[in-house]
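Next up, some structures in structure tokens.
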Structure P
């Protein structure tokens with residue numbers, strides 16, 4: 001038992017990056033030599049400014065080469081800070097000209113969700129690989145259109161699920177697949193924080209707001225990744241405690257998921273409550289994580305004494321390096337567009353269930 005436990009700890013979901021780059025150039029315009037991939041960030045809000053751009057300074061296989069912005073006042077700041085060339089700076093109006101820029105290999109879409117499909121499809125038509133922040137898009141139809149456009153233009157699409165690149169999250173994914181404690185019986189998954197903003201896109205329906213597509217995806221992922229299954233039904237309730245702020249979209253949601261194996265998941269998400277935890281009950285044991293979807297380190301434990309606390313310097317840097325290596329080597333992406341689509345199918349079902357006040361099949 002002790003030997004098996006040590007082996008499980010050693011192998012707990014850590015995906016080793018290859019040290020030898022063997023290029024495969026069947027997709028997109030990557031040049032036939034070992035190189036860092038040039039990344040253009042589309043949208044220069046908080047996530048690009050405070051997280052992605054700094055993380056790109058830590059990556060080994062990609063680098064910040066360009067930006068796309070509708071705020072001219074931001075351009076001098078970014079140029080000075082990151083040494084960007086004028087020819088690699090675009091507005092939303094001239095974005096399509098990026099097709100002629102050989103220094104840009106990947107377009108990273110970091111816009112409000114309502115704009116994800118448009119800029120993913122435009123980037124694909126420009127012949128650029130696409131990394132798109134979550135939620136992938138507000139609707140299943142848009143997600144499917146994004147996947148279709150990338151396939152038709154022979155470029156790859158990855159969704160910015162940083163957590164699936166974290167070895168701590170990979171540990172409970174591995175437990176779900178290998179079942180060291182038997183089958184999953186029950187999951188409790190929660191993700192939320194108190195958002196004091198009142199005019200952000202997250203409060204606006206037309207921009208893809210609402211907690212389900214944002215924090216709700218973490219709650220869904222906790223259940224899906226812990227069981228290793230796709231849910232087959234949902235019973236949901238959405239609500240708000242601040243109707244003066246959340247009058248277009250939901251502030252909070254609670255939903256019950258059913259899985260093919262018979263496992264159940266109780267999920268909670270909110271812009272009004274701080275919560276970030278996962279509890280998995282198996283036939284012969286348990287696993288718990290708190291936090292389970294944090295930027296600054298996720299940790300947990302298992303009923304046999306196993307500690308889940310693998311070091312990771314920067315989730316976003318590892319995510320982008322993993323994706324860059326997959327593009328360079330021609331290997332599978334950890335989080336392809338199809339994975340983002342799976343979550344949005346659940347999100348749509350949650351909304352339908354809440355509106356109809358009944359259980360909905362997925």
Structure Q
């Protein structure tokens with residue numbers, strides 16, 4: 001076991017604080033990673049606050065992890081010391097069920113092991129990337145291409161794959177009209193990826209406050225949903241809507257924007273159930289769907305795609321002692337577009 005500095009939530013609703021955690025001794029198939037950067041995802045905040053169920057504390061969040069390999073187990077074949085690597089939302093799965101065998105580890109029938117807040121193979125609670133180091137089995141480590149800076153690569157391990165996966169699954173590309181709801185951490189990646197895939201891209205946001213950013217990132221147009229004309233003038237205007245917000249929205253109004261056979265895919269999970277009129281689906285043979293992250297192979301595909309097309313997350317780099325303030329700002333939608341923690345400051349912080 002090795003002791004490393006980390007930032008953890010000591011209890012539900014409490015501010016995160018500096019602590020030390022123990023990382024397991026690496027096994028023959030393990031990769032030891034020195035964490036360089038860790039993105040702050042809205043899911044981190046929901047989890048440590050207990051919004052999605054009771055947690056085991058203290059809990060170190062963070063599933064957008066970028067760093068370099070410090071050591072490898074004797075049977076590791078794909079990675080070597082010094083390699084640039086990443087870890088996303090998963091650190092293990094059963095490897096045997098139908099989902100795992102086709103590369104959809106995120107849908108493991110026995111329950112995939114999350115990067116934090118899950119029960120690890122040794123019976124301990126997994127602890128995430130707000131830490132100096134992490135030990136992960138080789139099959140769940142991703143290679144970060146040289147073309148992507150490590151700090152800007154970190155959010156791709158969640159925000160990137162969460163948006164890439166549905167765009168790929170629903171065949172976004174030339175001739176496809178894609179609308180992205182929200183231009184936050186997920187939305188700004190969805191815009192870049194959809195544009196790189198060749199789709200016609202529109203951002204649907206409450207206001208035009210981020211219009212300049214949206215157009216710069218690749219959107220062809222930017223519409224305000226607070227303007228009634230947006231829904232009135234754009235009926236059947238889209239083939240695919242990627243909904244990135246974790247809030248209540250008037251689902252029926254958005255479904256009316258879909259053309260025949262169109263699909264609206266929800267990536268965010270609002271605290272209350274969404275409601276809709278089934279006739280909106282029936283009358284246009286439309287679909288209302290959801291999508292999680294992707295599997296390991298698809299996540300690597302996403303990283304390679306982003307490198308090929310010069311895509312990365314837009315970030316604000318922070319020191320570890322700014323984490324709690326960053327949480328406050330995320331909740332206030334005051335970030336463009338992802339906070340990333342400089343892990344080198346974990347030991348130096350005075351908090």
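A value of 0.95 was computed for FRET efficiency 1/(1 + (r/R0)^6) of positions 51 and 195 (r between Cβ atoms, R0 = 30 Å, to 0.05); which of P, Q is the source structure? Answer by label: P. From P, Q, which structure was mean count of other Cβ atoms within 10 Å over residues 35-42 = 26.8 calculated on? Going label by label, the one that fits is Q. Given a computed value of 3.4 for distance in nm of label points 7 Å out along Cα→Cβ at positions 179 and 211, which structure among P, Q does it belong to? Working through the options, I get structure P. Of the structures labelled P, Q, one was used to calculate volume of the Cα convex hull per residue in Å³, for residues 43-130 alone, giving 124. Name it. Among P, Q, the structure yielding 124 for volume of the Cα convex hull per residue in Å³, for residues 43-130 alone is Q. Computing FRET efficiency 1/(1 + (r/R0)^6) of positions 227 and 251 (r between Cβ atoms, R0 = 25 Å, to 0.05) across structures P, Q gives 0.85 for structure Q.
Assign the value -6000, calculated as helix-only ellipticity at 222 nm (-39500 (n - 2.57) for each DSSP H run of 4 or more, over all residues; to 500), to the correct structure from P, Q. Computed on structure Q.
Taken together, the values in this text are just the output of simple stated rules run on the coordinates, not laboratory data. Given the structure is predicted, the values throughout are model-derived calculations rather than measurements. Cβ atoms are built from the backbone, for glycine too; each structure is taken alone.
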